[in-house]
Structure I
Amino acid sequence: MQPFTADNTFYFFRGRVAFYSLLRGLDLQPGDEVLIPAFTCVAVPSPILGMRAQPVYVDINPATYNLDPDDLERHITPRTKVILAQHTYGIPCDMDPIMAVARRHHLAVIEDACHVWGSKYKNKSLGSIGVAAFYSYDPGKPFIIGMGGAAVVNSEPLCSKVKAQYTYFRDSGLGEIAKVHLQYAAYELTKHPRLFWHIRDLYRALSRKGVAVATWTPDSFEGRLGPDYAKGLPRSLRSRLERMMSKGSEVIARHKMLAERYAAGLQSIGLQCFECDLRCEPVLLCYPLQVTNKTNLLHEARKRRVEIGDWFSSPVHPLPESQWNAVAYQSGSCPRAERVARHVVTLPCHAGVTFSECDRVIGFLRDGLSRGIFDLIDPVRQHTLQ
């Protein structure tokens with residue numbers, strides 16, 4: 001597993017704040033460039049833009065959902081300082097060529113391990129390969145504590161710099177901490193997949209009214225560093241995280257069993273299941289599929305109260321095309337990522353999913369396939385399309 005120790009691990013209010021702390025430790029300056037995958041969420045470019053640096057988007061391999069090493073080097077300029085290797089859905093990036101490019105150009109590699117717990121690349125735990133990694137504990141992640149993130153540093157010089165700045169991060173106010181605890185309690189009571197659509201709509205409505213702590217804050221869309229970037233992780237949330245991590249092997253086992261059941265179910269109805277490079281051992285956070293008529297499929301899933309995710313819905317989730325300029329993404333610059341975002345859906349593997357619910361999802365897909373609501377797209381073939 002990842003080497004989480006008291007000496008190299010630092011806890012923050014959000015995963016993006018952990019990423020920010022690492023960028024600060026690497027002395028990222030205004031005008032510097034950070035290479036990131038064009039199939040990510042707004043939390044990734046947000047701290048880069050807030051530091052007045054520049055996110056540079058790299059296209060993905062549609063078969064792995066991760067940054068394409070073959071598209072990496074052409075984006076490097078004299079201003080490039082960092083490569084972000086995001087292990088999407090817990091699927092390992094192809095780290096050897098990424099690290100080779102980094103060494104050739106004297107760049108730091110940070111691993112985005114927000115979707116990761118237990119995945120390995122060539123027998124190496126994800127999060128232990130780059131100079132550092134960051135994690136998130138928000139809803140939808142392997143460990144959900146309500147809100148939070150961590151940075152794990154694998155370089156002594158960088159660790160010293162992060163440690164020096166860590167004392168300046170403070171706890172949230174008692175009111176905000178109480179909201180997070182209430183949200184976590186509500187999540188525990190309502191995580192059954194059949195409640196997914198109603199709870200998602202309710203959470204978004206409460207976030208807009210300020211009753212809930214929002215996943216996306218205005219600074220995420222405005223290129224500035226909001227108040228969360230000065231917050232550490234409250235002790236009560238860290239204690240919850242430590243209790244959960246002590247049962248990490250159970251989390252890995254559950255995700256593996258559900259992924260295997262989805263794969264068997266998809267094969268039984270004639271659909272190609274997800275396949276990973278034999279050098280990798282992925283623990284899938286959720287099970288990805290690329291389908292035609294994604295909008296129709298999600299509409300039917302909502303009607304039937306079947307949990308199917310729309311993640312990522314754009315190259316910079318959840319932003320629609322009209323807002324891509326706000327995060328320095330240019331339409332058409334990464335066509336494979338845009339195409340995958342139009343077609344990808346995800347099947348749940350979280351703690352609320354039982355084998356019977358997994359089979360119910362497969363039954364829903366079987367019915368949708370027979371009725372012509374959707375068809376499956378071959379991601380390997382997609383990789384050859386330009």
Structure II
Amino acid sequence: MTSLRSEPPNTFNPSYKDSKQHFLILDALRGIAAIIVVIFHVFEAHATGPYDLFIAHGYLAVDFFFVLSGFVIGYAYDERWSHMSYTDFCKRRLIRLHPLIIVGSVFGALLYYFQAGDLFPLIADTPLIALLAVMLLGMTLLPLPPSLDIRGWVEMHPLNGPAWTLFFEYLANILYALLFRRFSNAALALLVSVFAAITLHHGLTSSNGDFVGGWSLHPEQLKIGFIRLLYPFFAGLLLSRVIRYIHIQHAFTLCSLVLIGVLAWPRIGDASQVWLNGAYEAFCIIVVFPLIVFVGACGKLSQPWAIKVCTFLGGISYPVYIVHYPLIYTYFHYVRSQQLSLDQAMPIALGVISVSLVLAYASLKLYDVPLRRYLAKRFL
């Protein structure tokens with residue numbers, strides 16, 4: 001570590017710029033976390049419970065996303081409110097996030113009937129008109145009540161389950177724009193401390209000793225969703241305000257190894273001591289993830305190959321997260337209906353991961369970037 005910096009050392013000019021320059025290392029870490037989510041979901045199909053999950057804490061990548069999002073939102077927009085209206089902010093966030101939400105809903109509808117079977121018994125009895133209605137509602141990101149569940153997993157977005165995190169992302173953006181951007185650093189720090197205490201309490205008292213949940217309108221699920229959102233997002237926002245940039249060597253390598261390590265670490269404790277696992281996950285959310293974001297924001301890339309790798313990972317990070325789950329539904333259905341072991345299904349599993357990456361890259365280059373450029377010129 002060397003001298004203090006007033007500006008981040010690792011920004012670059014992206015092909016589409018909805019605000020300031022991007023943190024290249026943080027974008028790449030988001031990509032790594034998104035790929036971990038895909039791998040976690042693929043191998044989840046073969047798990048018999050929480051104790052034999054591959055990448056046992058992989059779903060906490062969502063909480064890491066929220067820390068990243070809060071940090072980037074604060075960095076990009078905190079200083080712009082003197083000349084930016086609330087409407088302008090909303091337009092920028094919609095242009096950035098919503099095109100791929102539409103793709104995820106459409107892709108989920110296209111694969112829906114291929115998933116019919118014992119695992120998803122509601123599919124066989126779902127008329128096309130109901131599927132189309134759910135697809136259109138999914139494009140709006142409005143959460144669907146259990147009465148519109150056409151899969152049987154009681155998800156608020158039954159065609160693309162992970163869209164629940166974008167619903168909460170939108171809520172966080174609204175809370176930031178209407179309220180929390182006005183908070184002083186001291187007031188925000190106090191609030192973040194309260195959110196941290198709530199997060200720790202949940203980790204220590206959760207009946208399962210984890211932070212699984214948030215994808216349903218069921219009250220308990222909504223509570224978990226807000227717990228997973230509020231501390232990470234607003235801790236990231238606070239960090240963006242108080243950070244003092246210092247040069248940290250090998251930041252990308254260090255952050256990548258720590259992120260992969262904490263997400264892949266085996267579940268801690270047994271069924272009689274579930275609080276141990278909850279404490280570990282709370283520690284990751286409260287301490288480790290903000291620390292990773294800090295180190296990543298202070299890193300610098302100089303090698304051309306590293307810049308290319310990080311650019312690629314950052315580019316596919318959001319697309320691979322939002323489009324992969326319809327493939328996961330289909331994979332779940334196939335391996336369960338065929339009663340395939342992990343060894344038997346390994347070629348298919350690798351294929352699902354590969355197709356997810358290819359589909360994400362194609363969605364980015366052929367649809368997302370061109371559409372966002374057009375919308376930015378048209379509405380900004």
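General observations
- Source structure (of I, II) for Rg and Dmax of the Cα atoms in Å, for residues 276-323 alone, computed value 14.7, 43: II
- Origin of the value 34, where relative contact order in percent (Cα under 8 Å, 6 or more apart) was derived from one of I, II: II
- Read-out distance in nm of label points 7 Å out along Cα→Cβ at positions 236 and 332, computed value 5.2, structure in I, II: I
- With mean count of other Cβ atoms within 10 Å over residues 44-51 derived as 24.1, matching label from I, II: I
- Entry that produces -21000 once helix-only ellipticity at 222 nm (-39500 (n - 2.57) for each DSSP H run of 4 or more, over all residues; to 500) is calculated, selected from I, II: II
Just so you know, all these numbers are worked out from the coordinates, no wet-lab data involved. This one's a predicted model, so the numbers in the text were calculated from it and none came from an experiment. Cβ atoms are built from the backbone, for glycine too; each structure is taken alone.
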